[in-house]
Structure I
Amino acid sequence: MTHDAAHAKNNDLDRSLKSPGDRFGERFRANLTAESIQASVIESEKRALERTLDALAETGAVPRAAALILGARRRYIGGEGKGSAYAQLLNADLSATLSNVFLIDGRGLSPITVLTDVRASDVLVVFSMRRYREETIRLGRLFHEAGGQLVVITDSDDAPLASLASALIIVSTESASYADSPTAVAAVCHLLSTLTTASAKGARRRLSMRDLYASELALYLPETEQENPE
């Protein structure tokens, strides 16, 4: 069996195991050691990350997404379940260097508040991974119908929101674990925020001001204590 054929077979098996319960039963046997599980997970994570980054380098999807975010009047970020953790990660990095970045978390900012005032100059970055939360799909579809643009970060080119995306970023979430891999998704968040910040006007000023106010607000442990912990 060729490498490509083996990968296709593994991918088909991975996609057929839809829930963590399904994957646990398939991948964790009673006679497996911690060492063998660790080796399998490490190798799987390496492959998923390499596969994702190689594909993105060919498609140019991340620079397109960064350009959309930079050109937007307002930048919204959303996701449910584990997708909410990815949304928070990207929001933390983008909001440090860009203005008008908003996390749709259902508390400080709800989907209905966003949807009632969508403009064509607005962009929504949405994380939608299998088993594809209905709330995320509805938000993305309605945002698109209201005239906004979508950056969709997902795990398949036939995922529910893929056809509506102005920029579509596909990540590999294959894993040897019961949980789908977050490694490539986190890497894409880092790559997207880096490319966006590199071209953002005022990013240097905003970061400098954050450093100033972080010191004034005493947000972080003093450097002397960081270097010489007791």
Structure II
Amino acid sequence: MNPYARTELLLGADGMARLHSSKVAVFGLGGVGGYVVEALARCGIGALDLIDHDTVSLTNLNRQLLATRQSIGQDKVEAAAARVHSIDPDIQVRPLKLFYGPDTAHLFDFTQYNYVVDAIDTVTAKLALVTAAQAAGTPIISSMGTGNKLDPTKFQIADISKTSVCPLARIMRKECAKRGIRRLKVLFSTEDPVIPCPDTASCEELPEGRRALPGSVSFVPSVAGLIIAGEVIRDLTANA
């Protein structure tokens, strides 16, 4: 029996063949990236490179697909690889525990990918990733901010030049213009950020360079991840 039979009813045999022969890199396996990987695996992507430097923590339980009581302390890339193989053991998975940046950029040949997903939240790394993917002629979609949001219906797909409201998109739009990046498909939200409650405390340590942690819930980054995965699947199967 074909586990992708229901998908094939919508995408056709040619579409499924394209997915099975495609290789996608997902950078960042948090609230957004984890759901991207899940949807891609369940659509039958042939190969996945999974890149993240972090481990699963207790505070990930409220919103990240990979986080369970059993996976706390595991490397996110290993937890994601195991989940993908529990869905389809034939998917080729390469888990890479690292942070993409100048010190690790040489490990990647972006011409080998059919698509790249940027689900990381550091501006410098996002810009480096976009620049490398576009230099290789590889399609990329970049997730803007999903923190401090409560309305998943406000997500949109657009070129970075058409974004509004989102603070991260504002910074990326400016920095892309400086670097001559003329086009970049992104997911962003038109919802005004919610101001976090001042009388609550977090047990998470602040990442380097960050002044505050954003609030997040289960039903916002998950929707963002699924929308992004849908864009990847549609682009890979276009004209199939």
Structure III
Amino acid sequence: MLHGAERNASAYLDQWARVADLYQLVVVAPTFDKENFKGSDRYNLGNVWNEKEERFIPEREWTFSVVEPLFDQFVKALGSRESQYYLSGHSAGAQFVHRFLYFVPNNRAAKVFIANAGWYTLPDMQNDYPFGIKNIPQIKKNINQFFSKPVLLALGEADIDTTSANFQKGEPYSLQGATRFERGKNFFQTVQAAAKAQGASLRWTMISLPGVAHSNAETAKQAGAFFRSVHYPNSTFK
């Protein structure tokens, strides 16, 4: 479970507690603190790009590269036999999660939940990262794995406040929409169009949540249901 820009994993975990109990989930909530993962480049964007040298940095240094070893660590610590995990991100965590899918295509996430991101990296081969994917290593080879992952995109219909310090304003962010809700809808439409153009099988679903604003507590309920729901039989994860 990936937290938001406030880096408040413990608060997110408290909000997940009842969901975890109801759906019998073990929630792993790493903290990407502001001291060691300073700014959105180190967290939301995965620490993949060296701005000064204008190149991608080695994969071992990516923040995205934490997820898979962390899963292995907890499987070992719990004496588990699980071979897959569920992945969930809200707000800045949702930014992290959908970008993780581009950069770590061979991940072991059985299902992925993305909620209320502030803005998105579009599956756009005409623009470079972070707004598009043109220059992402091996992206042409791996993009179909992005489309084929079972993903639920959840958007709060009342997530329309633009006054937050963590909400990115102005161009090019505003080109994706005026609010988080609009940007999420436009992102999903772009994903659909890109998958169709690619001739790829798309296993993404979008839901909008009436009356829900920028709330991890409310969207976590949807995540738990999605992860355990019989209505999404795309995964072999038990």
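Taken together, the values in this text are just the output of simple stated rules run on the coordinates, not laboratory data. Quick caveat: nothing in here was measured; it's all calculated off a predicted structure. Cβ atoms are built from the backbone, for glycine too; each structure is taken alone.
For which of the structures I, II, III does the calculation of Rg and Dmax of the Cα atoms in Å return 17.3, 55? Derived from II, not from the others. Ranked by mean count of other Cβ atoms within 10 Å over residues 122-129, structures I, II, III are led by I, which has the greatest value.
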